[in-house]
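Quick note: the coordinates plus some simple rules give every number you see, no bench work behind them. All values reported here derive from a predicted model rather than from experimental measurement. Cβ atoms are built from the backbone, for glycine too; each structure is taken alone.
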Structure 1
Amino acid sequence: MKKTFLLLMTMTTLLMGACTQSQETGLVKSGEIWLDTDSNMINAHGGGILYHEGTYYWYGEYKGDSTYWNPKVPHWECYRTEAGGVSCYSSKNLVDWKFEGVVLPAEQNDSASDLHFSNVLERPKVIYNDVTKKFVMWLHVDSHNYAKAASGVAVCDTPTGQFEYLGSMRPNGAMARDMTLFKDDDGKAYHIYSSEENSTLYISLLTDDYLRPSGRFTRNFPGAYREAPAVFKHQGKYYILSSGCTGWDPNQAQYAMADSMLGEWKVMGNPCSGKDADITFYGQSTHVLKVGENSYMAMFDRWNKTDLINSRYIWLPLTFKGDSIDIAWQDAWSVSTLK
């Protein structure tokens, strides 16, 4: 037993050293363990990245260390952990990530709170409002059996401070689960979310303070069952990357394109290429980050449904061929290629 323990410790040390070395050389190795600057495993699932004043801020789900199956949701494999709140990491180079803490903690005592650890807190996204000078977070807030299907909103004066939770709603009177935010060049912000039992994707223009729906929204891809949306813009065209609805199991990604956020969307097909492209490299979309003037990075989660805290991250360059996009698998790539 002692020899086995020492062997496991040695293997773990070597693995952690390898991951640290890959970060030091500026390489992204998707699917491996990623460590923060304190050599702890990064815990920021279903997240997104905000770039603000020279720093990248990565917000994500802070998963508990015990995964269990919820038998009260019989129609799919409802594996989950106790909600840990929303974590934040900061970086200057997209490689070395400093843990800034849990910026929206789970509620430990009040079982009636949206943020109680027994509930679901997923897919947090943060954007900055240039007028109010507030950092605004939206996230999927749900009950343990996913019946609430709502969106929560929180605000903060700084990107790494404690966010103030303002409450939840069903935006535009409709269910809301997997979601993202998109801030356009003109400062208008949009909330994009799976609705109507995930069968339809809503795009909702937010009020000028980004805290509520404005009342203008569109229903998109009815009956297509798309979730995990990620939205970005390139040369005047708008793009939505999403996945199908197969629970924790991977499926084929799809993207669509439009001339305006509230306009008509054209389905373009699977953007992925290379090994395991037909199942999105065993991942699910969560965010697309624009880096510099013309570079983009697609972010995915590779879910480990029976050990969710040990789910891994897949980050890959996203390239264009005309209006079409391509996300090609690479075992390792350098962030210096993003310019």
Structure 2
Amino acid sequence: MTAETCKSCHANRYDEFASSKHAFAWASMKAMPTTHWKPMEMIDGMKGCGACHKIGFKAPEEIARLKSEGSGFGFASCDACHTRHTFSVKEAREPEACATCHMGFDHPQWEMYSTSKHGVRHGLKRDGILPESAAAPTCQTCHMPAGHHGVNTAWGFLAVRTNGLAPYPGESEQWWKDRVTILQGLGVLDPEGKPTARLDVVAAAKVAKLSAAEFDVERARMLQACGQCHSENFAKGELAKGDRMIEQIDHLMAEAIRIVAGLYKDGVLAKPAHYAYPFPDLLTFHDSPTPIENRLFNMHLEHRMRAFQGTFHANPDYALWYGWSEMQQDLTEIRAMAEELRRAKVR
């Protein structure tokens, strides 16, 4: 059974889902440069990345390949949330339905939400401590308002945006310079700042917003969701704080990327042969070959993600101690390791 099976009765929900980033989950996983370096049990065996990313659409030939290699189940999309055999709407409306995938290293949304005031109030309300009238949003309240399955966010998964190949209106020149460096580290811009083939993959998988208009549509949708409980001014102010937090962490991240790129340029650190450009490839994950590159990977995918996601999920502890503070420590270590590598090169 695939999502096509559900479409016969739920065409509107199918179309909504097809426009969401969930629908591209399988494609985005396969597009990662080092997916094929993982044990296939983690990918096709659905015991790691594949177990969550299976929610995405797969081509018929991909399903046929998986079946031929012995993976007999796990090809559907809808039953990732409406789990078999009940396919319960009530189950899919609870935040726990999101927890299996949205938790852990690079996207601990469950941990952030469940310990935020939003999540705590939902738990208290469900336990009968707070009345039924209490405002207590779930994941679905904000990300799937009125049950709309077109799950997308303004900043996207990686918290990067462009307006073509220009900054978003009103951004500072420094922030745009920092973001260009991050985009180069992600391999979507080359050393001259021109788009690469990887940018097409990012765009197709809806990982980032590539125009101001695209960003604004999703921001307006989130403001409407916030408006169910908060005033428009309050919601705008809180989301603007999140934007400014990203500006701050981008400055830390860009400096770290430039330090490692400088080591490549000066011959202090050997650039891995499979890196297309003279920048550390942030999408190699923990496959990075040296401690300083691995620290950069953790800074990007663990700590930067927690800083920005913790901010937008209204969890100050995640934003500060698990995010911003860790990034500061990462940068300190990267600076020190770079100096030691340069001293060792001179000896």
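Here are the numbers for this structure:
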item: If log10 I(q)/I(0) by the Debye sum over Cα atoms at q = 0.07, 0.09, 0.13 Å⁻¹ is computed and equals -0.27, -0.44, -0.98, the structure in 1, 2; result: 1
item: With distance in nm of label points 7 Å out along Cα→Cβ at positions 67 and 187 derived as 3.2, matching label from 1, 2; result: 2
item: Read-out helix-only ellipticity at 222 nm (-39500 (n - 2.57) for each DSSP H run of 4 or more, over all residues; to 500), computed value -2500, structure in 1, 2; result: 1
item: Answer label among 1, 2 for the case where mean count of other Cβ atoms within 10 Å over residues 259-266, calculated from the coordinates, equals 17.8; result: 2
item: Relative contact order in percent (Cα under 8 Å, 6 or more apart) from the coordinates reads 14; which among 1, 2; result: 1
